[in-house]
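Structures for review follow.
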Structure I
Amino acid sequence: MTIAYITHSACRLHDLGEGHPDAPARLGAIEDQLLASGLEFAIRRHDAPTATLEQLCRVHDPQYVEHIFTQSPDTGLHWLDPDTAMNAHTLEAALHAAGAVVHAVDLVLGGEEACAFCAVRPPGHHAGRAAAMGFCFFNNVAVGAAHALAGYGLRRIAIVDFDVHHGNGTEDIFRDDARVLFCSSFQHPFYPHSVTAVPGTHQVKTPLDAGTGSQTFRKRITAEWLAALDAFRPELMLISAGFDAHWQDAVADLNLTEQDYGWITRELRTLAKRHARGRIISVLEGGYSLPALSRSVGAHLNALLD
């Protein structure tokens, strides 16, 4: 078995300067891990296409998409908020990042690949219908999910998000869509400060206290996610794979390890085999300590390989 590994060189040109956590070196660290661990021989590489306007506008307001295009600078940095900026290559990178997930859907649902990992940046899960924030411009995983719903007639898709930050943009986009079950674990209280439960929607939120480690994380995920996912019976599973809850990552205060990422991936893989013919697509979100990120992605990919 192999994993489709989807990326694009433009994703490394989105550079917000020294000191910004979402650095191009993140993708380089993952590439180094592929070589050092032998995972290079277990992947099949694909270049990410750009997402189309039609694909973007399934989840984003057309006026918002137009706004992002008009904000792209020719030189220097243009800041949309204190965390989120564009350089001359950001728009291209964001289009390829969203397009990577569309391509992953086509590969997996078309039967060419069993599973896929999208090594892309900028990330996407904070981008809502009409808002860029938290390093995110287009909601990559949402664009892919909407493509699967529109193009393949799926009735049930699960999106699971284990980033240290709540995937508020994904929740915003699919809040009223009963075809999508969204499960999100995150440190709370913490950025983006959005944890209010909405009764009657397909949302499973797992807020974690600062200092939470492996035992509590696994217990909460088992109790709050796994039964809900099993009952939902997703036909496709998408993962917003953020690795910034690792104990070595300075952006937050959770204490997970790369073994925890391997564990949760195996649990999700089992569910995908049971209900979705093993069809699972993972999309890179956060993870800013390069050593922790590379080891965690390695554990994640090894678990996807089963």
Structure II
Amino acid sequence: MQEQIDRFLRYLQDEKGYSGNTIAAYRNDLQQFLTFLDPIVADEMASWADVDGERIKMYGAYLEDRSYAPSTVARKIASVKSFFSYLLDSGVLVDNPTDALDAPKVEKKLPRILTVEEVESLLAEPSKGTTPKALRDRALLELLYATGMRVSEVITLEYGDLDLQAKRVVCTGRDGKARELPLTARALEAQLAYLEKGRDALLRGRTEKMLFVNQRGRPLTRQGLWLIIKSYAEAAGLGPDITPHTLRHSCAAHHLAQGADLKQVRELLGHANIATTQAYMNVVSSLAEETDVVPA
């Protein structure tokens, strides 16, 4: 039974191209499931074909008894369901015991949305400085809020992806598809200042294709971007829970509050499913009275 788990993990890596962290999470979840089954396997089961829906429901109850968060239980059950779907597709099974298994209900929390005033205070922090780092940080924050890009999309932007004349940036999403995002006047001005007075100073004569670099002239990392956001959020008095994704959420909600339709915002954010975009409508009502919510 362990052999099938190992094959599944190789499939996720070689065929699906999943990241190392994602594969590690699947490995942990499936090994925990196998450990749960171990006493039963020794007595009653010789293969995965012997595992029925009742056994999997018992596993779900076992997880809940161990006081895992509902989201964690849902993820672990989803891992098991994916594994059994793979076994079915591979011909190891003729029936999928998880077909009738309902995923645990997870209460979705509304994302933290900054008010316009809070965004302005955050964006103002790097503007207080004129160092190359401050110019870079201002360009980063303005770009994140103007476009709603993900962390992974921002840190993989290349110098050539920025078209200042056309006032746009070309971003490659998680699905590998490129989308052209317009730059607001403020975001454009911030990029110009960074390119004219900040980037070369950070590079110190090095050649680098990535747009945003750290103070050693190397490509900015995910962790580096998170630390930048957190430092300015603390300086602006916004609390410790502000992340780059907070600006993405705020961008989406503010566009909708200003009157943009769901399709426009979906295209801006690169959502695969419009239902993901629609979730922001739940927080837009609190912003409905705001005006000029997206900087021009």
Structure III
Amino acid sequence: MKAEPVATVGDIEITRIREYEHQRQPEVLFDDALAVQDAVHDQRWVSEWCDADGRLRLTFQAFLIKTPEHLILLDPCIGNDKKCFIPGTPFRTTFLDDLREAAGDLARIDVIAYTHLHLDHVGWSTHLVDDRWVPTFPWARHIIVGDEWEHWDRGHDPSTDYDRAVDISIRPLLEDELVDLVDADHSIAPGVRLRPTPGHSPGHVSVAVSSGGDEAFITGDLIHHPVQLHEPRWPLRADHDVARGADARSGIVEELAGGPVLLIGTHFAGRCAGHIERDSGGHRFYPVS
């Protein structure tokens, strides 16, 4: 999958680099699967976000955020050679080549930022060299929320896929002193700021982008699929704290609904950028081309 422009926010350009796409039944993600299925089969949820059988389409992708001063890579996906529960792994994808083409030169990427430390958001931080996991971007600073790192470091269980991913994708960065542990409202660069949205993980953040009077909001895993906008309080099984995740999701949806801020869904397939509008019985995602 090639790199694709997503949005221009003032003088900031956002490009997505897609790694992999798959489909999941609603009951895999949601407790209230019947309600989700009803919404999925509504004509509003077109084929770019679900298949003919009502399975949800999800994309694993990273975002390259180009500002006048910095080139930021957000959530570097799963990575090659890393085995986990996601179908198709270990991957051998062209992600790094696609990223290089989008960036012009990988050495231009000076910041790697993470909404959280789940395995599908950290993978390309390291790559395999002679049976060792080494940093892929050793010249860049890696921005991690301190509360997020503390959670994974304190509750470490190397038998799980998630903790194993932290071991091979994040700990080598700390060993090489490439990590800056920051607050959840940290300003990464002028116009690019973290926004606390805890629940999916203890230190989960989204990313707010603003420039020239324009604004965008990159969800991370606050929102996985456009169907969640219909009822943002649906419990998500993947959330660490289900109630807190529902609170954060509902709050952001209400804040952005009917406004000019562009929502960019980190796992949205098809068109991933659009606006939230209020709808009878809920909300609706209107994508932009």
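What follows draws every value from the coordinates through simple rules; no lab data is involved. None of the values given here were measured: they were computed from a predicted structure. Cβ atoms are built from the backbone, for glycine too; each structure is taken alone.
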Legend entry - Of the structures I, II, III, the one that 23.4, 71 was derived from, the read-out being Rg and Dmax of the Cα atoms in Å: II
Legend entry - Source structure (of I, II, III) for helix-only ellipticity at 222 nm (-39500 (n - 2.57) for each DSSP H run of 4 or more, over all residues; to 500), computed value -11500: I
Legend entry - With mean count of other Cβ atoms within 10 Å over residues 13-20 derived as 21.8, matching label from I, II, III: III
Legend entry - Of the structures I, II, III, the one that 27.5 was derived from, the read-out being mean count of other Cβ atoms within 10 Å over residues 133-140: I
